[in-house]
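Novice: Take a look at the structures listed below.
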Structure P
Amino acid sequence: MKLCIHTDLEGVAGVHSFHQQTYADGRYHDAAKRLLTAEVNAAVEGALVAGATEILVNDSHGPGGMHYESLHHEARILQGGPRPPFPRLAELLREYDTACLIGQHAMEGVADGTLHHTQSSLNVEYYALNGEQIGEIAQVALLMGVIGVPLIYLTGDEAACREARETVPGIATTAVKRGLTRTCAISVSMTKAHELIRAGMREAIEKHRRKPVAPLTRRGPYRVEIRFRTSDLAEAKERTGWARVDAKTVARESPELLEVLFG
């Protein structure tokens, strides 16, 4: 089985600050990247025990969240940007049988979600698909679902795990911290997080073999709304072809899901 691991930084145990840990100029950004890489390596170990034959790590955190030099020797990594146009990227991702998310956070506005946001922690109030607010978990699951790849496992804080289970029927999750406020959390120890993720990844693959998780899909046509924190951001998005709904909100409609989610 071939596995694609998508990563983010805000859902990692021990990470609780945008400014110090997840932004590229943060004082402890490099240390946070090492924490994520260690959690990814634990997932790789669990996947290999469960019989994974090839593993690709997609470094999905905005400025990059992986510490390349510490990556597990059996994994490959996709880094850098801008990424290829989706038709080319889809050819690559379609090679994989399953996908998972390591280090994921909850969508913007979830009170108990540590470092909760959707796409931009500074600029976006919400994304809504056909009237339902969605976060990055749904976006990744739907992205993979378009090419027929199921999202079978997720790690992050308790709020992210809850969101994943509400979004993707049958997904397995591992919580490594509990959010108290947007920038405060109770994390398990680093070694405990690795132990939980290693076991969780293995169990997720074994569970998927017994009872496969279906790729996430939504019926079209599709309408996505993005509400920004300020009107000038909506104005800039309008210039790229999105329709203005109000001062801070834009929308786009299409029969193609990816066009509205990532256009």
Structure Q
Amino acid sequence: MKIYKAGKQGNLRSVTLFHALARLGYEGLLIVSPEETFISVGFSDTVPKILRVDLCRDLGIPVIRRETGGGAVLLDKDQIFYQLIIKRGSPYLPFRVEDACRKFSTPVIRTYKRLGIEVKYKPISDIVVKGSEKKISGQGAGDIGGSFVFVGNLLLGFNCSLMASLFNVPEESKKMLTSILEENISWVEREIGIFPTLQKVEDILIEEFSQILPFDGEERLPSEVFEVADKLKEELTSEELLMEDTGKHHNVLKIREGVYFSVL
């Protein structure tokens, strides 16, 4: 099980790389941050029902469907992703999904604490700030190939107004949605007043994940992983896949655990 530090990646590789690692049978922790702004939707989301696809296109904001759970989320350069790929049957992988999410949230909670923010795990996939209950990490999990994949984002900053503008809600509700996002989501700079470096957060995440998993050192991502990732981009951003009606009904948007907003 290796540690992969990919740094800043464009071409939507901050999502496609973990898919490629899992499909190729690699196991380990990938730390990566995107160079671009884009929307990532969950595997069961019906995209036209939740997003203003036309506006995303006009603004040049790509949309990609990941193969893990969770809802639609705005991702950009002010976020750092931790993406864990563990083979099914590993002794380090709890049987129940909630137990796995709880276990693998622990290093993230400790990372926030070392940055000066007290947070807690809120089942099944959120990490929230203690006291305010504001969501500060969105997480998801799923099976890809023969592996269990656990992914999340550490928010250094977040653009609530842009996210609100891209959701498919009535125009008169945009300001209200922006307000609700600001009331229920937080980020590192907002909490402590400073913007830590990517290197600092990377190092802390790796140290904390290494407390619960036996990594066999750091390694550069193999070239075949990039090749598969770039091919997967075409699949995961294809019109056919994104416009597919998954059968999921979207009467509300989930902002965080317990907080929802009505959609069109």
Structure R
Amino acid sequence: MKIAHLILTYTNPKLTERLIKRLAHQQFDFYIHVDKKFSIEPYRYLKAYPNVYLIEDREDVRWAGYNTIKATFKCIKEIVASGIQYDYINFISGQDYPIKSAQYMLDFFERNKGKQFIEFQSIENQWIEAQERINRYHFVNFTFRGRYLVERLLNLFAPKRTMPDDLKPFGKAMFWMLNPERAMYVVNYVESRPHLQRFFLFTWGSDEFVFQTILMNSPYKDELVNNDYRYIDWSDGGAHPKVLKIEDFEKLKRSDDLFARKFATNEKSKLLDMLDQL
């Protein structure tokens, strides 16, 4: 059983290094994508670790933009092109941290081989508030002058958008644990359909529904487990989860999840010290 941990980050390479050390195991490799807006140089020292790889074909990641999906696709293709036979790709961010040991995780993957872990809800019937992400035009991937005005006018006069190819939309959280074959199924499905790429380009938060939509409309939907095993606290409200603190430790300790997010970008944290002892 071999696992590729895929980390999308732009924050603190020392925090990423701490995660790598926490999950040190001969069966674990780490692939790091640094947002193209930021220099990759501060991360290059991590290549001194024999199981660390830097994604060289980087993408300018924009919050809620389709570029996040493009970055993820590039990473999946580099992992597969490595020729290393991985059983799972585990997709996390630079502000995630493990709340279980490497051996616990390896045992988890061994027990569940053949299952795919990703959160999903029907956008038509359950996650109703997400419908506007799809049926309206969004220009989050663009920076031209007057884009907000164009967006408002287009949504005022254009008909509501519908998902191409009669796909039923599903979504929830952007992180997942998939085997490489299922991850590449999503990549190939989207990249072989330019009209679908164009549709996603003008959506909002596509990273939270592209994988779910393609997989739930695929022959593999019965493999999906509706759980990404991430502890996330949304109690602060708003578009971003709460930054976890020491007072959250007992909840993290009792959780069945594998990772938690999000953490402060400072790698010197008493909470991280406590989690390392679990």
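Just so you know, all these numbers are worked out from the coordinates, no wet-lab data involved. Please read all numbers here as calculations on a predicted model, not as lab measurements. Cβ atoms are built from the backbone, for glycine too; each structure is taken alone.
Novice: If mean count of other Cβ atoms within 10 Å over residues 38-45 computes to 13.4, which of P, Q, R did it come from?
Specialist: That value comes from structure R.
Novice: Given a value of -0.26 for log10 I(q)/I(0) by the Debye sum over Cα atoms at q = 0.09 Å⁻¹, for residues 86-213 alone, calculated from one of P, Q, R, which structure does it belong to?
Specialist: P
Novice: If FRET efficiency 1/(1 + (r/R0)^6) of positions 14 and 94 (r between Cβ atoms, R0 = 25 Å, to 0.05) is calculated from each of P, Q, R, which structure is the one that comes out at 0.45?
Specialist: Computed on structure Q.
Novice: Given a computed value of 4.2 for distance in nm of label points 7 Å out along Cα→Cβ at positions 30 and 198, which structure among P, Q, R does it belong to?
Specialist: Source structure for this number: R.
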